[in-house]
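Participant: As structure tokens, here come the structures.
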Structure I
Amino acid sequence: MKIKKSSKRASAGLARSSSLGSLARIMKILLSPGGCPWDRNQTHATLLKYLREESGEVARAVRKKDWANLREELGDVLLQVVFHSALAARDGRFTLADVIRTINAKMVRRHPHVFGGGKLSTPAQVLRAWEKIKLGEKAKAAAKRKKYG
């Protein structure tokens, strides 16, 4: 999956792309046998420090209202999500599409006042409803784990 030196045009296209699919492709290339030795050597555990660092840099950019830096740091956090997803896909656990599908479902489920028939009018009501839904989901997941081991 290594990009040949003769395909600089393809690399330039990836570099200019604004699609999540292109970022996933870049990560797949980096993790391929001809890709980057450092990237290929990473694990979920070794990447944790970078996820923490990047989250902290996002927080600093927000506090400083440094919007250009925030854009860059959010990209770094997104890279961490894509990187972890690529490692999981390589190991047959889940894919980036699974991660996206999971968060889409969660956002719809936890916003019944928007996507369902409910009505909440204050942020405090929304937060209470979110926590109640979350607790219900966690209890259901725990019961399922207990039932199926």
Structure II
Amino acid sequence: MKKIYIPLLSLLLFAACKKKKQYSTWYVNDEKFRTNDVKLTEGKAKHIMAPHDINNRFIIEFNLGSFPSDDRYLINCSQQNPTWCCMVFIYNGIGYIKPKDSYLYASNNNKKFRYTLEPTWFYNESDANDSILVKGEFNEP
């Protein structure tokens, strides 16, 4: 009987120790979004982080050889500068970009990278009169 309990106990301990994916949480005009279904795309110079949802999501792009885990990065999609990042939000199927002078802050959380965005206005790519206020924490899954 003990022979059955040892493998079962080992399996339960393994399942309890399995690491869970971290969630990214952001707010658009005080509407909360949360997901841990985030895809990381790593290239030679370009690294992209984005959830799979196509209607309400974020896209963060760095022009570095890795995802940074410290410092701050100017949000600017106009050029591929290694000290800048590109950040886009899709809200209800509409794309919003950031104009200028806002930063994304990089840090570590549980040995994974985390990006923090303080409240920032993003503007509709097709209509400059349409804007959203966004803030959030974006975590490596």
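Participant: Quick check on the output: -0.37, -0.48, -0.80 is log10 I(q)/I(0) by the Debye sum over Cα atoms at q = 0.14, 0.16, 0.21 Å⁻¹, for residues 35-82 alone, derived from one of I, II. Which one produced it?
Facilitator: Working: I: -0.38, -0.48, -0.71; II: -0.37, -0.48, -0.80.
Answer by label: II.
Participant: Which one of I, II has helix-only ellipticity at 222 nm (-39500 (n - 2.57) for each DSSP H run of 4 or more, over all residues; to 500), as calculated from the coordinates, equal to -4000? Could you put the intermediate results ahead of the total?
Facilitator: Working: I: -25000; II: -4000.
The read-out comes from structure II.
Participant: Name the one structure among I, II that Rg and Dmax of the Cα atoms in Å of 19.5, 58 was derived from. All intermediate terms of the calculation are to be shown ahead of the outcome.
Facilitator: Details: I: 19.5, 58; II: 18.6, 71.
It was calculated from structure I.
Participant: Can you rank I, II by relative contact order in percent (Cα under 8 Å, 6 or more apart) and just name the one with the largest value? Working shown, then result.
Facilitator: Values: I: 15; II: 22.
Looking at the calculated values, the largest one is II.
Participant: Okay, moving on. Can you say which of I, II returns 0.75 when FRET efficiency 1/(1 + (r/R0)^6) of positions 59 and 123 (r between Cβ atoms, R0 = 25 Å, to 0.05) is computed?
Facilitator: On the way: I: 0.75; II: 0.95.
For FRET efficiency 1/(1 + (r/R0)^6) of positions 59 and 123 (r between Cβ atoms, R0 = 25 Å, to 0.05), the value 0.75 is produced by structure I.
Readers should treat all values here as calculations from the given coordinates under stated rules, not as data from a laboratory. The shown structure was predicted, so the numbers you read here are calculated from the model rather than taken from an experiment. Cβ atoms are built from the backbone, for glycine too; each structure is taken alone.
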